[in-house]
1. Taking Rg and Dmax of the Cα atoms in Å from the coordinates of each of P, Q, R, which one would give 21.1, 68?
2. If distance in nm of label points 7 Å out along Cα→Cβ at positions 6 and 230 computes to 3.9, which of P, Q, R did it come from?
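Rule-based calculations on the coordinates, nothing more; no lab input. Just so we're clear, the structure is a prediction, and the values are computed from it rather than from any experiment. Cβ atoms are built from the backbone, for glycine too; each structure is taken alone.
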Structure P
Amino acid sequence: MEKEKVFISHGDLILDKIYDDNLNLLKQDGGGCNWNDLYNLSLMGETCYAIGSKGTDEEGKLAMQALSNVNINVDNILTENKKTNIMNIIIPNDNLKDNSILHSWYSPITNEYTMNFSQNLPIDIPEEIKDKKLYIILDKFLPINLKFLQNIKSSNCKICLDVGHIRFFEHFTRQYLSKFFELANFIQINGNVTDLLFERFNCKNEIDFFKLFNFDLLIITKGKKGATFIFKENDEIQVIEKQPEVIVDIVDSSGAGDAFFSTVIREYAYCKTIDSNFVNNTFKLANKASRDVILQVGSRIKNIN
């Protein structure tokens, strides 16, 4: 009998504060790519655990409540004497484009720095899930995140990394980042960061990068241009390009990549073989999830059909 699957994310909780062009606050909701992924997976019916930290403020309460509201286990979220991390998102009133949404670590109202990453996060897997099939989701590469990964003793564990922003890896050396990628099984990379990442590892392209670490699956997302899937089939590297349906009336594209990643993680967790059928079916589902989330304000899937 197959082990029960549990999806886990690790890090500081984040609250999204979403503004319009005139800096009117439109919405406050839980945020952070890895937490969005966990939220989406929980809505898909999966067992999810949050391991990390929040501040003592109201923002921390809101961020944690957003997770517990969808039955994510938050027993391993510590409360630290600090401010909860806030991502400030400004959505243009008109002429919205993929790159026109501002994501800032500074408050547009006070110019205060709103990110305070902790180095005191829990690093232990809860005892009650140690014998489950674990899927770890990370989008940051801090030393405490690496310590958490290296502390996992289970052999029934898959590491899923989301490389979405240059700011989360640009200051780290190749040697340090290699420690994450050597542990990883599945990686999704935003096409906007591939040049710097591949240069860091002296790779000419995604195939060189795939060969270097021998992942189960590597995906390069390209927004409206689709995605590239790289995997091995019968010991041969396969590359499949997929094109999405184009959406005209985008409301908020902030959560598109997270909706895509969380959908692919779920398909990856349940697949027996990664092949062209897996790619075609997974892209169809992930692309639909992305389309659904960009038609609303906020970064998380709202309804699962």
Structure Q
Amino acid sequence: MLPVDLVLASCSAADIAAALDTGLVIETEWRAQPALALLEIAEAEELLADGLLALAAENRLAVIVGSDPDRRRLTLDSALAGASAVVLDNAQRVSLDAVLDAVDELPETAVLALSLDPALPLAPGPGAVALDLAASGVCPVLKAEAAQGSSALDVAREAVATGRWTGGRDGDRSLILVPVTSASEALHRLTQLLTTSIPRAFGVEPADVVAVVLDLEGELGAKKVAAARVAAGVAGPVALTIEIQAPARAAVLLLPVAPTQALTRATMYAGLLAGLEHVSIVHALGPNPASLADIVAGPSDRPRRTRLVELLTTAD
């Protein structure tokens, strides 16, 4: 969904008219302002809104939020009191079409539950239906309480999820900040962390330490980092923050040398979740990176423009 004024910043009125003539784009409204939308997505949103509202009217729809997937499931099971459910876990990564399919295929007596950690990065493309549902208020939103940890890494995760930065702690090796001045130095420090520092401190093999990056192609992107691991003889996992499924015991999060749109509170949070016992953050933000506080205090993820909240809340 794009407001017309925003589209006109990069396209002419003639371009817009031509796109409308193809039938792939339609005129609509978003927040009471003229907007344009891809026809296929607009129709999917309307169908999905109808299906979700029908489930909500039957008390067969819920959103579960929390940082721990196991605790989210326990919270849901407790609320269901024995009723069956279809659970879409990691719902921040579930596409619009996948939710629509789940609604269409839901057994007649089952509850549809969208389960997610709302602090994590969103998947590319239309999705994050659970966030729209939670914002609309049409169904229960269950909160799963997380286990309270005491390490610097535990505290940092909890703080970053809410937009605050706490940093490391003297004598606590669970979270270490590693300042660098260039991409080449960052790759050198990565090799040191993988071959010496982390294995010695935590008793893990270098190949078992995940390197977490924010993009594929940058100076510290996945391809460059993977090549550096191979060159150092410590080949192992390299993951984008959005791809992290199960955490490793230890991780190294490589931030871009220069701030980019990929560096957000959500990607910082995902990086902190990548290591169970330890995370080293390699950064070029200076010895006292106050700018990290600004990053995590800013928007959590990219702007989202969807009609779904309006469709859910303004239906007859």
Structure R
Amino acid sequence: MNPSCHVCRLDGIPVVLDLGLQPCGERLLEPYELGDPEPRQPLRLAFCPRCQILQRADPSADGFPPPATSSTSPALIGETDSLDRFLSGLKNALEPQGAAVVSLHDAGELTCPRLFEILQPRQRLHLTVESLQKQLHQHDLEAFQVEQCPAEPGLLRIFVGHRGAFPVGASVAEKIQADTQQGLGTQAFWENLGQRVATFRERLLSEIRQIRGAGQRLCGFGTSPCGSLVLNHCGLGRDGFDAIDFVLDPNPKAAGRITPGSHLAILPVAELEKRFIKVVLLLDPGLEADAQHQTESWQQQGGRILNPWLRGL
């Protein structure tokens, strides 16, 4: 059964991407927790053709610990459980000539390898600047400036004020035009993305089957939420394909712990050359430089890094 839109309440909006049941990718497990129940949530995305917002089809974070946030960071509007309530509160809090800044993951980034970095269970709404502007107008508010967050590529900072309080800068129209040219406001675009994710998964599984069929062993690199999403969506853990022996992580605090959902041991990178591993699977595109640098000696001995992100999505 298709869900209802969480913004405009339109019934039966189509699901365009289904990544299955996902654990909280932000929290690594301790070995003694393996026998305990582990909360998992369906991670499906639906697109509303009326308000043109991509959204979680099942937006619940029950049982998940709260995410770590910085007190100096603008509110990440996509994590709100009620956009209407969020914008009503924002309007009431603003002085007549006051302005606020909200953060928004750039929906255009969902078309590249950053998809798996952005698509986390806590991210309920994926708005474009145009769809956000329409919602702001319903509350007599207005986005008047858009800029890239310098500390985090792909994160937009949206400056919001009462409608008419500030001149709307060219950055707003430019971003709306760029998103329109990509087709981000159409159902066909997101359905195509869902098909590309399915192709990415099948292509990766095919490559892993070939590697294992040749008698070679693999491990993963990276225990970020992105890596967790890939492991669980592709069923590469102990309860699935069981294709990965363990996962390497450059963070010493991660060593000795267990990946969420997939339940793979996490080892320090120094362990790689002590094991009979021929292929390292890069689980997070943002860790490519680290993986290349920290496995350089191992690669010189004949090991190789499997980077499934090179062809994009």
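1. Traced to structure R.
2. On the way: P: 3.3; Q: 3.9; R: 2.6.
It was calculated from structure Q.
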